[in-house]
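Taken together, the values in this text are just the output of simple stated rules run on the coordinates, not laboratory data. Everything numeric in this text was worked out from a predicted model, so none of it was measured. Cβ atoms are built from the backbone, for glycine too; each structure is taken alone.
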Structure I
Amino acid sequence: MTRRPSRAGRGGSAPLRGLIFDLDGTLVDTLHEITAAMNGALQKAGLSVVSRISVRSWVGDGPVRLVEKALPAESQMVRARVLRFLLEEFREEPLGRSLPYVGIEDLLARLRTAELPMAVLSNKPHSAAVEIVAALFAPSTFVAVCGYRQASERKPDPAGALDLATLMELPPESVAIVGDTAVDIETARRGGLPSIAVTWGFRDRAELEVAGPTWLAGEASEIWDLVWGQRRRH
């Protein structure tokens, strides 16, 4: 495993002055809870449950796409019913046994000490994202937490990321999106932001490399190495 993130795409010439983190699969391991919510919704609708492995391959595009991927052969009416149940499940039990990934809490503490602004941009329903962040991280960690509110605003639409960069009072090219899926990388690309793809989440390294992030990180500490290394060079 490399000690530093490896360059896999273009960009990244400006020093990093802010970070926008994805939530599921990046900051927090929520796969158990997402799988439980999906299966709870399917059972309410009288449908067969799905495996954790399948859910891992589907997450990242928000609840609407999650349902579509789980039920490609079902009618729009059935999907809408399952989606309603899924959102209910997320509201009732957003956290469960979810915990930050190894090294995340230390990384965030070091970034706070360095006064580097951070935010969360997630395709998880907004209320659930806010609740999970509030339960697991210190109140002053992030300048904002933005989750899914409507389909037109979900990643890879870059509007949310650009709004967060504006809130940080930073140019987009100096704010990296940190995420574990091609959706996060594409969000960054569309908004003119650099990206850091992490390999500990819901996608394999090979898939992330194909998506072409600016950097790849195999451990949380590598993100600090990248930020600190850039600061020293500039």
Structure II
Amino acid sequence: MSAPLPIRIAMWSGPRNISTAMMRSWENRDDTVVIDEPLYAHFLYATRRPHPGIEETIAAGQTDWRKAVAQLTGPLPDGKRIYFQKHMTHHLLSEMERDWLGKLTNCFLIRKPREVLASYTKVIETPTLEDLGFPQQSEIFNWVIARTSRVPPVLDAADVLRDPRRMLGQLCDAIGVDFQDSMLSWPPGRRDTDGVWGKYWYTEVETSTGFRPYQARNVELPERLESLCAQCLEHYELLYEQRIK
């Protein structure tokens, strides 16, 4: 049975995951509108983290998180029935209220910390635990469980890349929407819906036309990052045990 519509899907991911490809997948449906990291401008405005394009992102986005939330929980734009929201977990700062998450269908996208770190440090050389979003992801995950008494859907990036049709189909079943084959491929290039920060982070996904097959790698990290990776792993494993298989 399909869920009541409209449905607002909040996909909570950390950085350097397949979150932008996932956004492409949902945007390619005929009934869905997407939004790219709607809390990013507020996050940068409040924290002043030295991200590429910080001033451009702040200028282009909504720096008042309450106004951003009002838009995320309000009427759907363009007459669409599904509102897919790509969120970074670290953008939900501790001082921000959580109750509005109860109006969303919350899902989680995880990736092995070692792979995240190898990718992230190509852009930001010295990340902190908070930059990578793992503790925030487990905090949001636990909040949703406490609020709903149900385990929300969790997708592991490697599982999606190994079998996109099966994993996306199971996600759609879990949240009560029909799967569409159009979710498996999309035209290459940039999108008007991409954030202005895309030129710093989206180079690879802009050339994609679908989910690229997973390639297992033996990722070697500098010694200085091993302790950080271990801290991330504790949070990753919490959600990994609950993932859709």
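Overview of results
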read-out	value
Identity of the structure behind -13500 (criterion: helix-only ellipticity at 222 nm (-39500 (n - 2.57) for each DSSP H run of 4 or more, over all residues; to 500), calculated), options I, II	I
When mean count of other Cβ atoms within 10 Å over residues 122-129 is computed for each of I, II, the largest belongs to	I
Entry that produces 51, 23, 21 once Cα extents along the principal axes in Å, for residues 26-145 alone is calculated, selected from I, II	I
When distance in nm of label points 7 Å out along Cα→Cβ at positions 18 and 130 is computed for each of I, II, the largest belongs to	II
For 2.8 (distance in nm of label points 7 Å out along Cα→Cβ at positions 98 and 218, calculated) the corresponding structure among I, II	I
Structure from which 0.93 was derived, Rg/Rh (Cα atoms, Kirkwood Rh), options I, II	II
Which of I, II yields 1.8 [distance in nm of label points 7 Å out along Cα→Cβ at positions 178 and 202, calculated]	I
Source structure (of I, II) for FRET efficiency 1/(1 + (r/R0)^6) of positions 58 and 82 (r between Cβ atoms, R0 = 35 Å, to 0.05), computed value 1.00	I
